[in-house]
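Each structure below appears as structure tokens.
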Structure 1
Amino acid sequence: MTASSALSGEIDNPRPPLKTSPWRRWLMPLTLLAAAFAFQAVAGRNPQLVERYYCLKLFPAITQTLSLINCAVGFSIGEFLIYVLVGFSVFVLILQARAIYLRRRRAVSVLRTDLLVLLWASGFAIMLFLLLWGLNYQREPLEGKLGFAGRNATAEQLKIISETIVNKVNLNYRDSRVSEAGNGSPPVALSRAEVYQLIESAYQNESLLGGAAGGRYGPPKPVYFSGLLSRLGLAGFYLPFTGEPNFNAAQPDFDLPYSIAHEKAHQRGFAREDEANFLAFVVCINSAHPFVRYSGYLNGLRVIGPFAHSDPDFYENLYRRVGEGPRNDLQARAAFWARNQGPARAVAEKVNNSYLKANRIGSGTQSYGEDIRLIVGYYLRREKNSQN
């Protein structure tokens, strides 16, 4: 057969198209997901490399680039994107439900397509999350870098630290309510912009942070629907995809500086909740303004909590030494969160617990309270330095 006749035969009798195996459609997204989890696992086994190459070199460039965008936008980009994503998802689900109802598509086909899209989206989102911020969970623990590891306080030292914090709570509460004019007039409340500036200035001057102290970082953003955050039991959140520290503007004013400082710690690459709590405490108590210092010390009162079981008499005596004003604030905080207790908060806590454990924080949401050992280590280090 000549070449022309062979070609003519192929035209007359075309070869059937090659069929793609159905499983191949699922291979790439599953491979991407597996690669993301493998990347995280490898990073978790090499915290020194993560610290040296990602946390100290790559991440500062990422977060400060995102901050250039955040500085130019007055609202929370992250909050806006969340609403857009939720709205788009609801719109797509309505269209799919309509198509199924009108028998234009089969339910099984729709579910299969949705699952495939979800796998692709999850793989890309997890990998992007790790590259933009999530690898900070795998960095070297702050406790070891600061030399706090292995420093065990005696019962007497713990009591002295607790008494110091209680005294500072009372002192800064009083100072924050005394007018700088000294003429008996009530003090002028700090504006949000002044609180932002005071916290950022304290970060810039905090020697514990080393190279993470300096740089240009975007401002914190109040969440427009802060009531929803209250229902979820959240004082704030950091969104890695936009690099924004977002805070719940509905919470009591005296907790705002501490909450903002906590989210600003995440912005600087300190992902673990105990470390963010500790840095918020340190930054606030070293602020130039007594109101910000008061917010830090008030949240540092959790240090006295263990005495409620180990030494109830000391705990009761110490709590009675807390001034009436700070006690009123503690009661106001408890009442605020009690009003927002409900099923949504329970679900949010479970989701947050799973999120933290997925990022290799074994204690999950309990890690929020693990800053006590860091605060104690901080005071032990200060005591040692003062003796040298």
Structure 2
Amino acid sequence: MKITALRTYKFSVPTGQSPATTSGVARGADAAAHYSPSKAWLFLKLETDGGLAGWGEGTGEWLVPSVEATLQAWAPLLIGRDPLGAPAITADICNRLPWKGGPVFGTAIAAIDAALYDLAGKAWGVPVHTVLGGRRRERIRVYSNGGSFATPESAVDTARAVRSLGYAGVKGNPLENRSWPRDAAAVEHSVACVEAMRAAVGDDFDLLLDAHGSPTPELGLELARRVAASRPLFLEEPVKVGSLEALLAVSRHSPVPIATGEKLFALRDFLPLINARACAYLQPDVTHCFGVTGLLDIARAAAVEGMAMAPHNAGGPLCLAATVQAAAAMENFLIQETNHTWLAAYPRYAEGAWQVADGHLGLPDAPGLGVEVKEADIAQLPYEPMTYRQYRHDDGSWSGW
């Protein structure tokens, strides 16, 4: 079997969120209210002379045009090759490039890696988790990142709604209404939302907090201390990514476990965190960390230090399908990020096992990734560039991620 063609599908899906202001600037309490009205997805299809096709996802949101151009440029490195052997093929592509790492290459490789695994599973008639050595669990624990921090009342309403849909937990974004770096009112507001949710949903539902890497270490640590009594599962990105020392300053003193990793890519980026055990949970994204192969390499290294995996997911159905297959095979999996609104919309673009019940997503038994892309439908969808967000304090200084 040989690869005969590489096709990319770039398209936009509605977010249902408010468009950005005319100036693109959202400040203080208004910062969380302005988003892009659509999100860009990128699907990759590898065709073969054996009649099989493999699918992967290269969604990098604002990077989609760059990733698509990279994939098209790499077509000569794939066409004519036997697709069986994803790690060897993706390593070969990386080895031919003098530039290593980064989000564009990591995302492009991820799309190829997933498509190759999809092809291998289909060729052998088994799910990808079997190709990876066998599943270690029968279902995947999931939470929704669709939580609200607008008001304590909306936080409670959303948490209850997510719980009623069968998810194990809900994640929201504290501190995003702050007007300056030491905004005590933003802390009070976030604490009130967390405490209200915990009182409303009880102790057997996970609360997760994502600060988007924008607080100072002092503000992130203050939030962790104030919400500890409500027992969040973790506090994600309590400091800006890039300083191991800042992350350690929070992680070593926080009563809430710290999670991070969505803005890191290759294993070499994660090793300093793993070697220092700078957090409790790692969150690589399968569409950015060089694919299923990269995700499992990171998981194995983290397992040595007793660190668990909570993979990030801001992509589409193929991103989730690939992550689920990897999560089934990894030793130290904790919980998987999803979004209840997006998950409900996935069948418009791809058929798959998208049913959540009792806090878990079922593990598909179909060959490959277990997804059937609606190719004719996505081929008709338009593409529009995503709106660039700006998060700023009240004085105009940068506050965002």
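Read-outs: derived from the displayed coordinates by stated rules, not from any lab. Given the structure is predicted, the values throughout are model-derived calculations rather than measurements. Cβ atoms are built from the backbone, for glycine too; each structure is taken alone.
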task: Work out Kirkwood radius over Cα pairs in Å for each of structures 1, 2, then name the structure with the largest result.
output: 1
message: If FRET efficiency 1/(1 + (r/R0)^6) of positions 69 and 349 (r between Cβ atoms, R0 = 25 Å, to 0.05) computes to 0.20, which of 1, 2 did it come from?
response: 1
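Looking at structures 1, 2, which one was helix-only ellipticity at 222 nm (-39500 (n - 2.57) for each DSSP H run of 4 or more, over all residues; to 500) calculated from, given that it came out as -20000?
Computed on structure 1.
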statement: Value 4.8 of distance in nm of label points 7 Å out along Cα→Cβ at positions 101 and 189 was derived from the coordinates of, among 1, 2, structure 1
